[in-house]
Structure I
Amino acid sequence: MKLALQYVNDINGKTKAVQLSLTDWEKVLSKLRKYEQTLRIKSDLTEAFEEVALLKKSKEKQQSLTEFLNEL
């Protein structure tokens, strides 16, 4: 994604801010939301696989899918 950026500098030439068009900002926000959603899904899957591994090692009686759904 190519963005038309404008840099805002102070009197010493140090960059203090970046400006971009509202259209470009909305594109950046949309992409950020997609990345956040992907990260959330990956995190949830990692947690689920860790739970499955723990259940497989556990000697306790495991709950069936039917039992789980009946609790809902």
Structure II
Amino acid sequence: MTPTPRRSHWIPRTPRGRLAVVLYVALFALAMPPVTHGLWDRPDSWTLGVPFFFLALLVVYTALIGVLVWAYRAEL
């Protein structure tokens, strides 16, 4: 009897795990320089008393943490 090959822990095994990876990568891409410098860097835009750039990054980073917490609690 041959043993089954071990699956890598780097590859998501469930559809929810794949969704978590796709969400995380997409959100992380929003925090990278092509998007931040081209789309969000507007020096004259202020929202809620802070520059829009910092508020947008706060939202993206909070969403990234939210995806990690969701994946941890779902035990994907």
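Here, each number is a calculation from the coordinates, and none is a lab measurement. This is a predicted model, so every value here is computed, not measured.
Of the structures labelled I, II, which one yields 70, 25, 20 when Cα extents along the principal axes in Å is computed from its coordinates? The value was obtained from structure I.
Can you tell which of I, II yields 37 when relative contact order in percent (Cα under 8 Å, 6 or more apart) is derived from it? Let's see the in-between values first.
On the way: I: 16; II: 37.
Clearly, the read-out refers to II.
Taking helix-only ellipticity at 222 nm (-39500 (n - 2.57) for each DSSP H run of 4 or more, over all residues; to 500) from the coordinates of each of I, II, which one would give -21000? Derived from the structure labelled I.
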